[in-house]
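Q: These are the structures in question, set out in turn.
No lab work stands behind these numbers, since they all come straight from the coordinates. Worth saying up front: this structure is predicted, and the values here are computed from it rather than measured. Cβ atoms are built from the backbone, for glycine too; each structure is taken alone.
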Structure P
Amino acid sequence: MKSKLSLIVIVCLTFFLFVKEASAKMYAYIIGTDGAISKIDADTDVVISKAQLDNASYIQSGVTSVVADKTNNNLFVVTGRLTPSIYIYDLKTLTFKKDLGIKSGNPDVSMLISPNGKQFFISWFKDSGWFFDLYDAKNLSKIKNLGRFVWGPVTTFSTDGSKIYVYNEENSTIQINETTNFTVLDNIDLTAIWKTDVFAQGIENYQGEKILISETEKSKSADPSKDTLFVYDLKTKISSPRINTGLSGDEKLLPDGAKIILNEEQVVLSEDGSYIKYRKSVGRLHVYDVATGKKLGFVQFTIDKDAKVIGIHPNGNKVYMAGNIQGNKSLVVMDIANLKVTKTLNISKNALFMVFYSE
């Protein structure tokens, strides 16, 4: 009788968790460098409220200046012009929680949050050197300084958070450390993975343990680039088929690692043709399948200036492109499964980040 009762309890609990997960609603914050926030329903892409983050009138524009820890319901923001601090807010209510107590002497502050929800890392500058600190993600207390442990321009975690992968651009390696004592476990030599006889190569983007690698073909720096793309799995150490796009632009790997998107860009040269003045989007977002290497098509869109992907829906089927349309900062929503634009929203002129969460 007791075993049957236990079984019933387990079944009921499993069903409850399934229903709760299935009924969870997805939302997103569109966050500006001025601290202005628009909350949207990420299913219908309708703005449902607007707010202003307390004490955050100037948010830095770095890749990790706004980071969400969904496990512990925290939103981390690097705010302050010359000597930034890190403020923490409740992810769902946006209530100010805590000033982490650092004041960096350099605006280039970086944050990393472990997928296991136990730790987060901060790189910041004090006096004459960089500090690399490890924190407890649950109680937001500092555990220890990591000394000379330095992460590179691309640093990511294993899915379970037990390993950290650090890309060293200078020697083209990825160093693998365990995340308890940060001892080195292994090194991956990227020169054995990507072509070395091309104009340039590098890591464009990453999702978990999958990294997006580009190999660029051209004769000189002012020439248009022609990128070949592929995905390398850091866990299995297997490369996907190479995709010769014949194009250049801003390239990203989708959250599940199954597709690549490329915002095609045109190079604008100086008058004498000796250097690249700037790049501009031509209004096409190309979509590629990682497993087969095949192009799935492209989405045609219209943005007059400064087109930039600022968000990708967690389900991987929608891309959010910010830019100026007829003088207004806008957000173009693209359905990349059906290759079409579904909506255009007016947003804050300083909007730069998107953070997704469910409740």
Structure Q
Amino acid sequence: MLNQLKHFNYTALFAFKKQAVNAKRLHALLFYMIMLTISPFILMAQPKHDTTYYKKYDNRLILTFYSSKRNAEVAFTQKFVNDTSINTSINFISNAPESFGIGLDYDKLSLSFDYRTVQPSDATVFKTGYNKVSSLVFNFGGNHYIVENSWRRFKGFYDNNTAANFAGYDTTQPYFQNRSMELNTFRTKIIAFSNHKKFSYKSAYGNMYRQMKSAATWLFSSNAYYQRLSCDTAFIPFYLREFYGDIADINYVDMKGVSVLGGFAFNLVLFKRFFFNMTFGLGPDIQWRKTGNFDGSISKNLYIPFSADSRFAFGFNNRNVFITLYYIYDTNELKSNFWEIKQTFFSGGLNFGYRFPMKETPNIKKMKEHKLYKLL
């Protein structure tokens, strides 16, 4: 016990009780987040983009065929016991089935739907259990700023580290599964790009633009979210609870958070057709947490760790035809002196599409000139 008290971890620099948080520092962060949130709308009236760097295909009806894959990971790490004979880390995973779909885009409007979902094999279900995944996404914006609104629900997790942390594990048996474990997340994210006149984010992650010259930009992002991680019993498997001290019986974590991220993005273009994009942001994440144990006890704390958002895409983008492979990685951490929970969301996919010319009718022109439409 004395060694545990002496143990110092650098993450303690970012974890504070409510009483210990410096009020001025917190107010400054909140003010920065508010200014960052409204800045894209303040700057909306700036001049149009440089057409020698990227093009927008306004009067095109875009048909896209896509495949996509998503999963969530929740990793637990204990720091109560430093010297153990086994690996005590836990890596819970919930996988969504691979889906195939069709999308239609015109100007700022888009519609997509899945027409086929590939269900896991019987052998996979036996090994990992069946994972239920639901999501709802509503995004809008352009190359100056984007607003991403999402709800994600993952239910049913398995521990991918079972073979390493369960002594005597028989590889012919299933991984440890927690079928009641559920992760719900509601999130609104705003990303603003400083060099939006030359850099086109939508050329890599949308279907309406085409970057023709390489360009880079600074980016700023703000997030507001609510997240609940819960299960019927306890997160920690029975054979590892002796190593997890007073968090061994945790069965839910409610978290409200706001964060500010700063970073960069660039599009590397070859022959005006082939491209590679990297987008990255990192910053402080203010978290108000409510943690509950299976015995009914509750604790409330305020922490300030870090969160990160990284995205990669590459492909081919011509006047009419485009092919894009993309990867989006979003992570945040729940840290204290003696334990850590790291949550990661992954989504990726392949898009193949064609842009069909389309005449702008009087009704379409009237729609584009509407004040509400221009705000999108």
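Q: Consider the structures P, Q: one of them gives 4.6 for distance in nm of label points 7 Å out along Cα→Cβ at positions 272 and 296 as calculated from the coordinates. Say which. Provide the component values of the computation, followed by the final result.
A: Values: P: 4.6; Q: 7.3.
It was calculated from structure P.
Q: A further question follows. If Rg/Rh (Cα atoms, Kirkwood Rh) is computed to be 0.98, which of P, Q is the source? Numbers along the way, then the final one.
A: Working: P: 0.98; Q: 1.01.
Value 0.98 for Rg/Rh (Cα atoms, Kirkwood Rh) corresponds to P out of P, Q.
Q: Moving on to the next point. Given a value of 19 for relative contact order in percent (Cα under 8 Å, 6 or more apart), calculated from one of P, Q, which structure does it belong to? List each step's numbers first, then the result.
A: Values: P: 11; Q: 19.
So the calculation was done on Q.
Q: Comparing P, Q, where is FRET efficiency 1/(1 + (r/R0)^6) of positions 184 and 216 (r between Cβ atoms, R0 = 30 Å, to 0.05) highest? Don't jump to the answer; show the numbers that get you there.
A: Numbers: P: 0.50; Q: 0.25.
Structure P gives the largest value of FRET efficiency 1/(1 + (r/R0)^6) of positions 184 and 216 (r between Cβ atoms, R0 = 30 Å, to 0.05) among P, Q.
Q: Still on this structure: State the single structure among P, Q that was used to calculate FRET efficiency 1/(1 + (r/R0)^6) of positions 72 and 320 (r between Cβ atoms, R0 = 35 Å, to 0.05), giving 0.90.
A: Details: P: 0.90; Q: 0.45.
It was calculated from structure P.
Q: Among the shown structures P, Q, from which was the value 3.7 of distance in nm of label points 7 Å out along Cα→Cβ at positions 192 and 224 calculated?
A: Of the options listed, only P reproduces it.
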